[in-house]
Each structure stands twice: as C-alpha cells, then as structure tokens.
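Just below sit the structures, each encoded as structure tokens.
Read-outs: derived from the displayed coordinates by stated rules, not from any lab. A quick note: this is a predicted structure, and the numbers were derived from the prediction, not measured. Cβ atoms are built from the backbone, for glycine too; each structure is taken alone.
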Structure P
Amino acid sequence: MKTLVILTLCLIALGATAIAVGAFLPATRDGTAMRSFDAAPDLVRSVIRDIDSQPAWRAKVAAIAPGPDGRWTEVTTDGERITFQIVEDSATTIALSFESTRGYIGRWAADLTAAGTDRTLLTVTEQATTPSPIGRILSRLFFDPVAFAATYLDELGAEVARRSSDRGDR
C-alpha cells in the first residue's frame, strides 16, 4: 500500500512539473522558409490558391472538405483536421488563419515577390499558438515549424514545376 501511495505522489509531482514547465514556454512559435521558383508569381499564386488539388501534391494532406463562408478543412493523413480561412488575398500576399482539432490556432502567410519575368521568391511564415501547457511541450517535441514550412515549399516547388512544364513555360 505504501508503494502505491509513493507511486501516486510521484506521478502527481511529475504531472505538476510538466504543467509548470509548459506554462513557462512561449505559447506562440514561428517558422519561416524561403524559396526561389522558376515560374512567374501568377503561377505560384494559382497553385497555392488551388486548395482542392492539394491532396494530390502534399504528402500529409489526405482530403479537403469545403466549409461555410469560404472556409475549408484539411484532413491530414493521421486524422488531424485543420480549418482555414483567408484573411488576406492580394497579388503579393496570401494570409490564412487556422484552427486545429489538436488544440492550436494560428496564421499562415505566403509573400510572393517577382524576381524577373519568370522567377518568384516566396517566403512562407507559419505562426502557431498552443494555449495548453502540455500541448506546448508536445509541440516542441513533435513539431518543427521551420521544417514544416520548408517541406511545404519543397512540395509546392515540385507542383509549380509540373504545372509550368504542362503549360510549356520551361
């Protein structure tokens, strides 16, 4: 019985420590990545805005579900659901707000800069806020926002190159 009480107290202390550590971690994390594409900004922008095609070229997106008021939900290959809404849509910036079923919210932005007639410099920034102290610890263990942004740009680059080739741009 004494061992059970000690074990229970240790587990409570461990849980309290994890919550305390998580509470001191910043709730918001940013990740930015940049790439140059051999395509005009209008093509890069059109691929980004073609939401329905993303499951075909993004490895971790299983499906897109349209929602009300211009929103849509990405369903990931591991079952997470992330609902997006456009907050800015111009020739040079696409910005989205998002909310995940895993307890975080945030903003994603793509800034497009023409670099000549057939080149685009694209900067993608994701800012995610995790209110839960335990969620903050888990996000640091299992999610790297810079790597996520870089992977997105790699996949986008492959799709832009494919569409550029289909159009006969290169």
Structure Q
Amino acid sequence: MDDTLLNFRTLSAGELRGSLFRDFIRLQTVTGCLRKINGRWVIRDDPFVDDWTDEDIGHIVSLLKRTIASGGFVYAAFYGGKLKGFVSAERALFGGEQQYCDLSCLYVSAELRRCGIGKSLFLAAKHWAKQIGAKKLYISAHSAVESQAFYHSMGCVEAEVYHRKHVEDEPFDCQLECRL
C-alpha cells in the first residue's frame, strides 16, 4: 500500500450517497464465530459470506446521515480518492456511570484490511468519544473470529453492561467495551 494515496477525513451528510460505496468491497468470508455457551466464549463453525446489497448500502447511508444529524462522528479513509474505510460513533452517551459512547460502524474494504486503516479509524473514534466526555466505547461487533481478534487487539473486552437494543437487534454479535 502506498501511504501517499491514503487520506483520512470527516464525512459530511451531503457526500453520503450510494455511489460513494461503489469501490468499497464489504465481502467477508466467515468460517468461525464466537458464541457464549454456559458462560464461556467458544469458537463454533458457522460458515457464511457477508456482503452488502444495494439495499444494505442504502441502509448504511441512512444510518450515517442520522449519526451526523444528531451530532455524531463519521470519519473515513480514502485510498486513491476512493472510500476504503469508515467509522461512526453516536453522540448520546448511555450506561449510567459507564458513560458509554456507541461505536455504531467500523468497516474496511476487503483489499485493504490488515494495513492499519481499521486501527486508525478506531483510534480516531476513541479520541472523539473522549472529547465528548465518554469513559468507554461500546461496540456491538460481528462475532466472526477475525472481527473479534481486531477488537481484542485494540484492548476491547466483554462489556460490563449490555445495550439491550443491540442484543435484541443482533443477538449473535459480541458486546464489547474499550476504555478511553
């Protein structure tokens, strides 16, 4: 990867449209997932391919626009002028004394994973969350072994308090937190 072609910046609502994702490759081939069984995390075979349809992209665009409209954080990585990663965090804090900030999205295009883009996006979200008074990031993350390995490398652990809506919406996601 040529670092001179990599650029990070905040996204505006006006530039969020489906065509922005034209060169973004969501594709993730999953073989193993973490599952909590009898109070212990175990890896289970659960093969599937995760990719986005046009409808999924429309949903992501709507979510990111809503995040911006509510004062949240949407930050992106561009490589050669093309969107290759993005992160979002919500402004509203929750969790009582935990003071969680919800990391609502973090994605890196398939061909540029393991190049440090995810780490840079994650650290930018942590910095922003700390600036707004959060004590921890809350992450409801895909249970794929690779996704969990990334978050654990960033210092994330199982959340002390689970966000009920996240658990209801995505019951197989892992609920994590990261101190700021």
Structure R
Amino acid sequence: MKLTTHQLTACAVLTAMALALSYLEGLFPLTAAIPIPGIKLGLANIVTLFALYALGPGQAMLILVARCILGAVFAGNMNALIFSLLGGVTAMAVMIGLSRLRRLSVYGVSIGGAAAHNCGQVAAAVLTLGNGAPVYYLPVLLAVSLLTGALTGLVSASLFRALSHTGIMKG
C-alpha cells in the first residue's frame, strides 16, 4: 500500500490518538465498577471505526496494527501482543465486512467488532494456555461486548455527526 504524505500523517495522528485513549482507559479500570476480569470499554476502537469509515480498510488496519505493536512496546508487555493483535485483527476483519452492509449502522459494526475482539482474545488465550478452558468465559465476554460495543458505537456516531459538514467522511 502506497500512502501519500497526507494519508501517512493522518495514520500517524490517529495511531497516536488510539494509543492515548488506550493508555487513558488503563488509568480507569472498568473492573472497579463491573467486577468481571478482562473487561475494557475499548475506547481506542472509536479511532479504529473513524479510520475505517474516513480512510478505508487498509489504512484502518495499518493504524490498528501500529497501535497494538506500539502499545505493547510502550507498556513493556510483549506477552500481551498476541492478545492485542489477534483480538484487534479479528475485530477489524469483522468490522470491514459489516461496514459493507448498507443496512447496518455504525452501532452494529461496533458491536460486531467488540464481539469479534473478544473471540480473538479468547482464541489467543486458548493458543497461549494450550487448552480450551478460556472458551467457557466467552459467553460472559460476548454479553459485555453488547454494552461496550454499543457505547463505542454511540460515541463514534456522535463523532461522525459532528464531522458530517467537514467532508472528511467517505460515505
């Protein structure tokens, strides 16, 4: 994929925003309010959704992979990279497919991405642990992904409405 200077700059800025949101989310653990291990709002997914709709799937995937790698490096936790990448890439693949369905709103795309992210992370846990025990936790994660995906979709839809007059959004 060949990027123009403008596209590369947009990808860099959006990657930095996604990293900042991911870091900010880590400062306020959701488990204090909802005592379910491994639950996150997925605020960085707002940037991912924006990139998908504003820049297209290729650049959105580039931003996602860069965020996952840089997030693991900055956090000093390379063990979490497989969880982040497998969850993120699975979510992005599902969101790309769902975003092509004209009847599905950004809410549906976001919820589908949240659910797929949890499936990808459970797959990473199965690979890491070498057994299928994490699959039993998947229903809990999928139930929570309805809420977190809807919240992320709501924020993204608000962002899209706020930017609708700028011409930034593709469709």
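Looking at structures P, Q, R, which one was Kirkwood radius over Cα pairs in Å, for residues 6-61 alone calculated from, given that it came out as 16.2?
Values: P: 16.2; Q: 14.3; R: 12.2.
Structure of origin is P.
When Rg and Dmax of the Cα atoms in Å, for residues 78-117 alone is computed for each of P, Q, R, the one that comes out at 14.0, 42 is Q.
Identify the structure, out of P, Q, R, from whose coordinates helix-only ellipticity at 222 nm (-39500 (n - 2.57) for each DSSP H run of 4 or more, over all residues; to 500) was calculated to give -13000. Computing helix-only ellipticity at 222 nm (-39500 (n - 2.57) for each DSSP H run of 4 or more, over all residues; to 500) on every structure in P, Q, R gives -13000 only for P.
Which structure, out of P, Q, R, was Kirkwood radius over Cα pairs in Å derived from, given a value of 16.8? Computing Kirkwood radius over Cα pairs in Å on every structure in P, Q, R gives 16.8 only for Q. When mean count of other Cβ atoms within 10 Å over residues 46-53 is calculated for each of P, Q, R, the greatest value falls to R.
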